[in-house]
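A.B. asks: Following are the structures in question.
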Structure P
Amino acid sequence: MLLDATTALLPPLLTALDALSYTGRHIHPPALEGLVAEMAPFRAPLEEGLARFQAASWPENLSYFRDQTVAASGHALAALDALASCLSASNPVLGAYGAMGKQTLHLCPDRPANSRNRTPPYDYVLFDPELYYSGISQSLRLKPGETLSVDHRQEHQKVVFSKPKHAFRRHLQITHEGSALVFRDPISELGTYLSFFPGENESLRYEHRRAGLLRQIREIYGGPLVQLEPDEALKTLKAVNDLLKEDPYRKKDSLGNAGSVVDLPAWITPVIVGDLHAQVDNLLKILSENGTV
């Protein structure tokens, strides 16, 4: 009967959702193992109830109720499974937040690569670890004396977050007072949770990645990362201009010279580099952060 199928699923589903909500509010590194253990008993009743619910024959007029209930149960089971496996992940806390479907952000000090300048206060960078380490390294910078706001009206912020809807709902603000960071969450009923990463692991990962990229750039460059001398720079520019004259994808002007319109075939992946203004730091930033200035 449909009533039996419904009562077999809805109580364990609502109980599991309530437990997941509690877990989402209490994720903290020291308490994580206990939270995972507490959530384990909720999976079996939910899975059994879902099987009975799906085995029932549902009339067409109840198909929407059936589909939405099955979808909600699937999401809850996926969250329970992800939470159960987070302890074996390289970053258990990040895995737990991901299981909850939350937008996770990392805030790391951006200590200068030059050891002589490694004195606080540092800039901080706010980024989405799901995107930062796998694609173009988008981030938001927070300098001493400034306030950073997560704001949907800032168009460029939409590419920083993997779950921008969840990020923008909270209107998170962080103020860098030099010796302290002040966090504000005007939409308090939604909840923004702060956790420290033990041993500065995430900060070290951020620094090591950037240092490794800079070493690779130096190897490719073949020498010190400094501006060329004027004569050598002019010689290099002329060599580039000579190459552009024969660029097969650059349209010729009326005089037969390479024009400014480039017609790229579909199979080429273009890499667009903005005007560097002859600044080595701009080039290093583009190359070490996978393409962002």
Structure Q
Amino acid sequence: MGGIAKPWIPAIYSKGITNSRALSQKSLDIISKELPFNMSEKNSDLDLVYIVKFSDKNDDLKYSLRSVAKFCNYRKIWIVGYKPKWVQNVEYIETLQTGTKWQNSMLNWKTACETAGISDNFVLMNDDFIAIHPINDIKKDVNVCLSDIPTVADRYSKKHASKWQTGFISAEELLTELHSKTFFNMETHLPFIVNKKQYLKMLELPQIKNFDNTKVLHKRSIYYNLYYNSLMQKPRKITDVKISLHKDLSDSFLNENWISVFDDVIGNLIKYPRVNQFLRKLFPNKCIYEV
């Protein structure tokens, strides 16, 4: 029977493919590593601010919250946008998300920066940012870039590109018009440090106010290149930590202290067995932010 094909069994379980489900030694080492210090005491002056879409089913946010509760130092956690029913013990600012994905994002960023209770400098979080190691200095940890914007813009200008991709062309044009001295690509799929006054100042620029809202504004990159000298040193270049669509977890995604995932990856055990195993083993229990 061993050599007979079994089409009724998913291919992921068939002979020769089973090993693709196994976690690498590097993954197992991360899971088994003990915390070097007590992460339960939160004494940072930075708040974590999550921008969250309207949906109660959000496994990305679940694992992100578990990860920061385990590995990060911060003052408070805020959610701007929509708070799923299963989330507790966070500060919450509701926004009406009736625009496009990009318009809603702009609204939520602006709302966070206008909220008095949020720390003057805060850590902007997407719900799919997941820490996988203890974060000793988050300011240094997230001061990274992917490449330079002109290189990316040139690549996308030569082919049919998505709105997100052509956003780099707009970013280069905007930064050039605003006489920016740097062109770092900050679309890193990692947390991001924002100063409220500086971001609101950026929104008042005529070039930003009059920006065509049918296009994508890469606001992280625009903001950072205009104001980074007052926040940090030159960013370190990394490769993207976001696990690519149609790929599973591999060691190449484990070189930084964070990973990120696309929608519908978490929970899809057939297509993405390794990343789901990894997260379930690294964060097996609920955290204080879950009902």
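A.B. asks: Out of P, Q, which one gives -9000 for helix-only ellipticity at 222 nm (-39500 (n - 2.57) for each DSSP H run of 4 or more, over all residues; to 500) as computed from the coordinates? List each step's numbers first, then the result.
C.D. replies: Values: P: -14500; Q: -9000.
The correct label is Q.
A.B. asks: Out of P, Q, choose the structure whose coordinates give relative contact order in percent (Cα under 8 Å, 6 or more apart) equal to 12 when calculated.
C.D. replies: Among P, Q, the structure yielding 12 for relative contact order in percent (Cα under 8 Å, 6 or more apart) is P.
A.B. asks: When you work out distance in nm of label points 7 Å out along Cα→Cβ at positions 20 and 236 for each of the structures P, Q, which one comes out largest?
C.D. replies: Of structures P, Q, the maximum of distance in nm of label points 7 Å out along Cα→Cβ at positions 20 and 236 occurs in P.
A.B. asks: One of P, Q was used to calculate FRET efficiency 1/(1 + (r/R0)^6) of positions 68 and 228 (r between Cβ atoms, R0 = 41 Å, to 0.05), giving 0.05; which?
C.D. replies: Computing FRET efficiency 1/(1 + (r/R0)^6) of positions 68 and 228 (r between Cβ atoms, R0 = 41 Å, to 0.05) on every structure in P, Q gives 0.05 only for P.
A.B. asks: With distance in nm of label points 7 Å out along Cα→Cβ at positions 220 and 252 derived from the coordinates and found to be 2.0, which of P, Q does the value describe?
C.D. replies: On the way: P: 3.3; Q: 2.0.
The structure behind it is Q.
A.B. asks: Once Rg/Rh (Cα atoms, Kirkwood Rh) is calculated for every structure in P, Q, which label goes with the largest value?
C.D. replies: Numbers: P: 1.11; Q: 0.99.
With respect to Rg/Rh (Cα atoms, Kirkwood Rh), the highest-scoring structure among P, Q is P.
Every number in this text was worked out from the coordinates using simple rules, so none of it is lab data. None of the values given here were measured: they were computed from a predicted structure. Cβ atoms are built from the backbone, for glycine too; each structure is taken alone.
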